[in-house]
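Below are structures written as structure tokens.
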Structure P
Amino acid sequence: LFKPVEEGLSLTPDEVGSAYRTGFFLGDGTGAGKGRQVAAIILDQWLRGRRKHIWISKTETLLEDARRDWTAVGGLALDIQHLNQWKLGTPIGAAEGVLFLTYATLRSNRGDKGTRLQQILEWVGVDYDGMIVFDEAHEMAGVAGGEGSFGTKQGSDQGIAGVRLQNLLPRARVLYVSATGASDVNNLAYATRLGLWGPGTAFADRRTFVDSLRRGGIAALELIARDLKMQGLYVSRALSFAGVEYDILEHKLSVDQIEVYDAYADAWAIIHANLRAALDATRVTDSFSNDTYNSGAKAAALSIFESTKQRFFCQLLIGMKLPSLIPAIRADLARGESVVIQLVSTSEAMLNRALAALTVEERANLDIELSPREFLMSYLTAAFPVRQMKTFVDDTGKTRSEPMSDEDGRPVF
């Protein structure tokens, strides 16, 4: 028996405490249908008379995915309602249903208006025995804190809120859903219902568990995953690739395509050369002494340049493949086969910028040309370093630079 302490952040043994229901970890791989399984589990409880459930996921857009899976198993789309329908500090007006929210919403705190966590607890009540689904549960991975690349870091707010929700509702049926369940010790630190630490286990508390697994590395994680599977608390199935055949469709660049590629490569080389000159002219660097006056500005300029260049050539190569790809797709469709196309980027942001610049008349007769060249032009007009810097000598005697402004506080270019 346990009782929550530290506002639900941890549990301590107590003779008059509560027995906590064991949870389950659904760790199936991508494409295995985790969302559909979640909906089916909730429906099972729904038909048993439990009509209040909580579904927490990563982003707002996944609400429609949740409704799709719920209706696929026989539910009504209206059964799933977003918590944002009710303002913070007001009671949730639904008598029953599946309450959908994101981890960002779960951690919300508006001072005198209370927290979303309190709002949820008031809706379900202390004796709640419905489902709490932590979809994309790895979003709580930072709950343990620990050593990061910039030193010791505290636990994440959304991870802490997720743990408190579990600890304050002992009879709730907790389901963790993540394809990366046992890939990192942080992906288990939030799973308080799996019995990984505490009385009767090999680890006294969560900190001991996390520290031990960090020392043990991947081998220790594999042992934990194996033990959880043996106890029936964890499944991690994946789609079978049996019978899958692979074939490479090779596209040979035409002479014209090679000329286009070379021309763009030369253009980026010119930009790169002038980027170095611009950093010198704006007093970010000094090529004569090989000094850097503002390392942050230099790193930002080079990072934006390289990332934009990478996106540009990625889109360029995708476009160059189409003369071979489109006929192959048409041939597959003619044979009655399905075609799946994976796009790394949809260039939606580029399209939105182009649409925003159109007049009403131009919108009525859309004729937009989007090409990789837009990446190049956008970089030159919006990201090429033109902000003038002024140099100064810091306390250590080194020359540094900072953005320059005029007498009215406006940037100097």
Structure Q
Amino acid sequence: PTEPPTNAAYPLPPLVYEPLIKDMETKMKQFGLRPFPLPMGVKLPQDYTQTEAPVVLENFDGFPDLTDSKADAQVTCLRPALMNKNVTLITNAYVEKLETDESGKKISNVVTIVNGEKIKFRADLIFVACGAVNSAALFLRSANDKHPNGLANSSGQVGRNLMLHHNGCLVAFTKKMNDCVFQKSLGLADFYHGAEDSALPLGEIQLMGRNDPDTIMWLGETIAPGKTYDELKKMSIDFWLTAEDLPGADNRVTLKTDGSIKVDYTRTNYTAYEKLKVKLKEVFAKLGELDADYKDVQWGGYDLDVSGMSHQNGTLRFGNDPTSSVLDINCKTHDIDNLYVVDASFFPSCGAFNPALTIAANALRVGDHIINEVLKITPAVKRMMERVI
């Protein structure tokens, strides 16, 4: 129900549901829910060769994938970019601050410590993407006479409006045998805009990659004491829940007197997250009416708190009004002409889905703007057509 309109199908079909997940999907549809296959960033050999995959997708959530089946930033972006002669990746580098020229309207130097040596880099355009907390901290560290409260901070909004998402795991321990190898393939957005008993949005529910053995054993200590990991794994169905965090001026990033980062954060909209948990439990109550193996669920789980900084965003938000935003709609700072931000700092609100694809889509949008409107480079496809004509 939340999918936007599109002018083309996905290039590849969804992952095939394993038997348990297919069973849940079928039964959920029987009582009116609209489960959907999760779009997955994976590169499977059978998608291109029609042959059996030599690797099996399993629990690589949050872990490096040595098979390159996981279409992560390293595989799809960084490695191909480094094949270009004009791209260099500098490691063991810390950007200390950004310096402006005398006018305060242009970044003149990127002051960087590389392997202990201070080096200044210069460029016509500067793009910051340090993550919402560290991008804001960099702007604050870079205060000078022209920008006494931090770079591009005439609005006073730098570091404010930090959002983190309300995230957590709920594990259903049931009598239903779960022998899934790769579980993360189904989502529920039926409560995203609200529910019968809630006019306000609640969030999104999805299956997650299987919890690691230590976590399952920890959760099983009170639910099914004495069970082995293999026994608990076959009993457990792992879900990930996400509810929206709301922007607030007092949820912010600042610097302490010694220059270290301070984060002030108070949860907002947490009731929606708690209601979303109730909704998942109600879903299983209905599943239990159709299949006794889903009855008498015992629940375990955990919530992420501020220490996880999950899905951090919002600290340099964009907008049309320079008095209430740091960036314009093309993610250039209102106050400095050659400084752009392309991480999740630009979010004015964060919804209740993982922000990664929005970050990527916005970066591509900003890239198009730079090419077409700032640098005014004729796109390669158009140049080719002009030559043909």
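A short reminder: the numbers here are calculations on the coordinates, not readings from a lab. What you see is a predicted model, and the numbers here were worked out from it, not measured in a lab.
Of the structures labelled P, Q, one was used to calculate semi-axes √(5λ) of the Cα gyration tensor in Å, giving 47, 32, 24. Name it. Corresponding structure: P.
Looking just at relative contact order in percent (Cα under 8 Å, 6 or more apart), which of the labels P, Q belongs to the structure with the highest value?
Working: P: 14; Q: 19.
With respect to relative contact order in percent (Cα under 8 Å, 6 or more apart), the highest-scoring structure among P, Q is Q.
Can you spot which of P, Q the value 15.5, 50 was calculated from, given it is Rg and Dmax of the Cα atoms in Å, for residues 3-82 alone? Comparing all candidates, it corresponds to Q. Matching task: -7000 is the computed value of helix-only ellipticity at 222 nm (-39500 (n - 2.57) for each DSSP H run of 4 or more, over all residues; to 500). Pick the structure from P, Q. Only structure Q yields this read-out.
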